[in-house]
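These are the structures, in structure tokens.
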Structure I
Amino acid sequence: MKFILGRKVSMTEIFDNEGRVHPATIIETSPMTVTQVKTLEKDGYAALQFGFGTRKAKNISKAVKGHVKELGSFATLKEVRTEGAATAAVGDKMDLSAFKDGDVVVVSSISKGKGFQGVVKRHGFHGGRRTHGQKHSEREPGSIGGGLRTRVPKGMRMAGRMGGDRMTQKSVTIVKVDAENGRIYVRGAVAGRRGTLVEVKGK
């Protein structure tokens, strides 16, 4: 199973052996610990739960402490489903050794939250025109289709909260794996701010 958790650091450029430059995102990782193994017979599905990162023990609830026991004080617990029965056991470690340069992976993270935004920024509306008797309609949404309708139709594009969504990018290529420093470089941009939790899963 190819899976690792990390934190987005920043973007950089990587040159390959032929001198071509590739934009890359740096993801900083550390070894994960298996905290729970779920089976089809007991839980109804097969999955592995990992503990990632560290935090102060005083900031962890008693329920989580009882669950992970002496395995560590983890900042994040993440569960990943497996196709068949899991071969790992509780306490096993997982690191970057399963990944290599050129691997194609699936990357998931939470995008930047942009707050409450209008239709021009959120949906790319052109806005109204300034001429012919109109004054302040440059960034207004315009009509939402009134008539006999007495409600706003579901899915109508309007102003609202933007960003903060889980984004999954498929077919992302690993440009470089730096196991010594615990860093993985993936081609292109990854959604989210610096420090965002990123999931990297092999296809």
Structure II
Amino acid sequence: MFYDLTHSINNHTSVYPGDPKVSVEPAGELERDGFFDHKLTFGTHVGTHIDAPAHMLKDGKQLKDYPPERFILDAVCLDAQDGFKAADITTHAKPGMAVLFYTGASEYFHEERYWHEFMVLDEKSIKALRDKKVSLVGLDTGSADKAEDFPIHKALLGADILIIENMTNLGELVGKTFKLYALPLKLEKDGAPIRAVANTGLLL
């Protein structure tokens, strides 16, 4: 079974405070031009997106430095509604896999509080993720950090752990293992929107 873990991108998509707002404008009209076309304007970290190390680290890798298979991983989803637990990570995570965390924040993605009222990983959980050598961390929150110097981003990206933010529908995957497809747009930059999909028919 497939699960879409991606927020839609449209003129109403909520964006991180200060980031460019989404604009989708007609660039071709069927009756006038014989075809439909649209002009898209948005930042590289809009909606459900992936962060490469270059997002926060000087001389860090960009998306162009990773092969496509880096974004197709075995994954597990952990329940973090009551906080992140290092013990759960140690028990369920394996080297090279993705660990997704369901906090429930995606349920108010279009509300202002989404960008301010969310939980972040604690030091023990970050250490567990690094020790287990996971490849990717996925969150249903607007950022991995609340602090202005972005210590969590830097700790994860510094260990070459990619970060997906603004995921949705993770509640349906809690406790499950599956194949995650998180291929970004082929932008040679620090991050890009993705279409994140889970396939529970391909279990570990």
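No lab work stands behind these numbers, since they all come straight from the coordinates. Note that this is a predicted model, so its numbers are computed, not measured. Cβ atoms are built from the backbone, for glycine too; each structure is taken alone.
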Original post:
Taking mean count of other Cβ atoms within 10 Å over residues 85-92 from the coordinates of each of I, II, which one would give 12.9?
Top reply: I
**OP:** State the single structure among I, II that was used to calculate FRET efficiency 1/(1 + (r/R0)^6) of positions 29 and 173 (r between Cβ atoms, R0 = 35 Å, to 0.05), giving 0.30.
**Re:** II
**OP:** Taking distance in nm of label points 7 Å out along Cα→Cβ at positions 109 and 133 as the quantity of interest, name the structure among I, II where it is greatest.
**Re:** I
Original post:
Of the structures labelled I, II, which one yields 0.3 when distance in nm of label points 7 Å out along Cα→Cβ at positions 101 and 125 is computed from its coordinates?
Top reply: II
Original post:
Looking at structures I, II, which one was percent of Cα pairs over 14 Å apart, for residues 21-60 alone calculated from, given that it came out as 67?
Top reply: I
Subject >> Identity of the structure behind 1.3 (criterion: distance in nm of label points 7 Å out along Cα→Cβ at positions 157 and 189, calculated), options I, II >> reply: II
Original post:
Suppose you compute FRET efficiency 1/(1 + (r/R0)^6) of positions 93 and 165 (r between Cβ atoms, R0 = 25 Å, to 0.05) for every structure in I, II: which one lands on 0.20?
Top reply: I
Original post:
With P(r) over Cα pairs in 10 Å bins from 0, in percent derived from the coordinates and found to be 8, 24, 26, 19, 14, 8, 2, 0, which of I, II does the value describe?
Top reply: I
